[in-house]
Structure P
Amino acid sequence: MQAARFFLIVALAALAGCVTPPGGYQPPSGAVVLKPLPKEKFWWGTSTASFQNEDRGLAPDDPMNFRTDWDVFAEEGKTPARGDKAVSSWTRFDLDLGAVKQLGVSHFRFGVEWARIEPRPGVINEKALARYVEMARQLRASGIEPIVTLWHFTFPDWLYDKKDKRRVNFLHPDAKEAWQAHVTRVVRAMKPYVRIYVPQNEPNGAINLGWIAGHWPPGLLLNPFGYKHALRASADMFRDAAQIIRRERPGAIVMGIYSLPDWRRSPLADPTALVYNVVQRQNFDQLDMVADSMDIIGVNYYYAQDASLVRFLSRGHGELSSDYTQLGWEIVPEGLYNVLTKVHQRYGKPVVVSENGLGTQSEQKRIRYLREHIAQMRRAMADGVDVRGYFPWTLVDNYEWKEGWHGQFGLFSFDRRTKARNLEPTGRWFSAYVKTHPNP
């Protein structure tokens, strides 16, 4: 059954034009011409995501209460519920700030929850927006550069039509106009303290999981034509955001962030390179549409994998050996070098390793993972790749999307009773490394 389903996915992908090689990068017509990004001090940082970390912070009957598409998805029984508390990063941002300061990093990326700011169409929670601004202000006052992600996988529930999944998220008829208003609102409020913005986090992965694999909202399985439409809509929304950011905040830096595994060609298992081409298109199709509009490319790298039917069907979960993570991902540090050099050769833009981390219960294994991946980043830099920063994922153990509360990635663990962030050995190692290596 699994094999039949996989072949059906590939056949539908072929019909949608997803199996031809991505080819060389060609900027779109009317491409944006940007000035080169000036060199500055290396960005050592870490990141969080609003839905993964923030508690709701509102009473059930509060008129500003909100829901996201992921909340609806959980109610439909399609993903583990997060709960209302998460790791309390909304009401106890002071604990996150203290943890970031303890690490000694120069940058911190956090997200704004669109649904929290706009719980219903046109209804704006000004207090919530002001609190996000205050978070950025406190970071900057502490000598930490804030980086704001405007979309990190979640939409307001009013852009999620449960009865018609053709009208969901990127493809909702109201999404584009509402997005433009949301981006304008947030950037206009944050511009005194924020100069670096991420319009979208990993749109390539989210759209594949939502329209092909059926694992993420909207949960559509084998819908390559919807996938292509969502890809185009997301790219248009990225370009809109980049334009708005530069209009509202002259001198801003726009960073795109993409999930980029290192896919390995498997000539015996995939002799026609059909599977390999599919996953390469997944890596680069949306990025090709928008790369000209960003100043810097964020690479989220976690694993390498053979691009073959056999490997997809045999991939499991759990730390099967020292070479795998809790989520069944293969640990290949050299893959980061491969991805960084490929992105550099394809786009010629500065790069940040915007996420890199290991879900494991072994701190020794996690330290080795970071050390070896940083070494591969340095190798890429020595070979001419313009790498500007490195951000291990994540600040504190949190909700891991489809996996629920399984998968410890944090530099800090989380005490559910006291809400404390407890610095783990990996966090101590990374903090010491940052302080002794201001330039890698």
Structure Q
Amino acid sequence: MCAEQITISPIDGSVYVRRTCADKIAIDSTLDCARVAQRQWKTVALSERKTLCSKTVDALVAKKEEIAGEICRQMGRPISAAGSEIIGLEERARAMIGLADEGLSTIRLADKPGFERWIQREPLGVVFVIAPWNYPYLTAVNAIMPAILAGNSVVLKHSAQTPLCSERFHQAFQAAGLPEGVFQYLHLSHKDTEDIVRDERVDYVAFTGSVSGGAMVERAAAGRFIGVGLELGGKDPAYVRADADISHAVEVTMDGAFFNSGQSCCGIERIYVHGSVYDAYLQQAISWVKKLKLGRPDAQDTTLGPLVRTSAADFVRKQTQEAIDQGAIAHISADDFPLDRSGTPYLAPQLLSHVDHSMRVMTEESFGPVVGIQKVNSDQEAIDLMNDSEYGLTAAIFTSDIDRGVELGQQLETGTFFINRCDYLDPGLAWTGVKHSGRGCTLSVMGYESLTRPKSFHIKTEL
């Protein structure tokens, strides 16, 4: 039982938000309301649903500056970059609105004398969305927008670190005129969250978070025969081939590794570089990282903010030191980042060379500002190492030979494959993972499949 949730800002350790957790009465009322509202909502024309969702996006975009400040204070992203969250939300939401007609279209079968046959997409009912703190709007909108467009109702449970996000979504849907009960949110304890997954009034669960959290959702949903979408962890690799544009590869991979202080499921966490360009890449990467400014995220010149909490920073510190003890070489001095202090969430960035897969920093998700760079001697060695992971969310290859890059990409065990870019989610493409990175699919026209069910019509017209 959780009477109150307290959000501690990583900026200075102060209490930023307090929220009362929903009790059993509030939970029952919310689920009942969602179920009743969905029965009416599914009868609303898709054109009207699209209009209301578009107005919701407008309402969120209008609050971009306020929301950016809240993101900064809740989870520590530099204010200079926090507004990009709403830019990304708008891109994804408008893309899914644009794809709704295709994703929800009826499939008409070829003429058959005496019969009419078609398959239509039916909404599932109540969709329970469990969202994380690291990209609090981007991750949530992946499921929320297509679920509502498809005719479902949504109940959102956001991370206790970012409770204001669920409230902002609710305010925007209200401003747009969405019928009451179609979108609701709850502040919940872990126990009550698990109980809702088990509740027969919930018809689908969309979870983004840790592998352990995903396992909890699967256990709780077991035997209910409902769909579960899981976007979990990552240890995403990049390979820089001998023919790559090194300056471009450094710029893109370093941004992919250190944006959001490395707290991204699809951020670059391990890099393999061909031996012929290894030294040049490493030196340029070191120079790039040294230009980062670690500071309070509410300062405009900060480019690297704190991790979300001290325990997260301590985990990365331990993982990094363990690698150094095993022979890795650290190329960044904490002395260049004075705000890096033990016992705080402020952590200097780190580049490690002389790493290998006996080190946790190359195999275990770090979720922080550290990346290992390993020398390889061939494409095959790189592919083998990239696939040597329990995760498979994204993978990137940097090369001037696109055909060869695609050929190598076909061999990678990953949900999304990039050439000459990384750490980006294109809403026109399916967002999915393999292995411990989860299962299911959001975004693209395929994102509507898991949020609906097929219903076949077989009509005999001649007797």
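Here FRET efficiency 1/(1 + (r/R0)^6) of positions 292 and 412 (r between Cβ atoms, R0 = 25 Å, to 0.05) was derived from just one of the structures P, Q, and that gives 0.30; the source is Q.
Name the one structure among P, Q that Cα extents along the principal axes in Å of 55, 52, 47 was derived from. Attributed to the structure labelled P. When FRET efficiency 1/(1 + (r/R0)^6) of positions 172 and 236 (r between Cβ atoms, R0 = 25 Å, to 0.05) is computed across structures P, Q, the figure 1.00 traces back to P. Which one of P, Q has distance in nm of label points 7 Å out along Cα→Cβ at positions 260 and 284, as calculated from the coordinates, equal to 2.6? That value comes from structure Q.
Taking distance in nm of label points 7 Å out along Cα→Cβ at positions 196 and 228 as the criterion, which structure among P, Q has the greatest value? Looking at the calculated values, the largest one is P.
Ranked by distance in nm of label points 7 Å out along Cα→Cβ at positions 244 and 276, which of P, Q sits at the highest value? Could the numbers behind the result be given before it?
Numbers: P: 4.1; Q: 1.5.
Structure P comes out on top.
Read the figures in this text as sums done on the coordinates, not as results from a lab. None of the values given here were measured: they were computed from a predicted structure. Cβ atoms are built from the backbone, for glycine too; each structure is taken alone.
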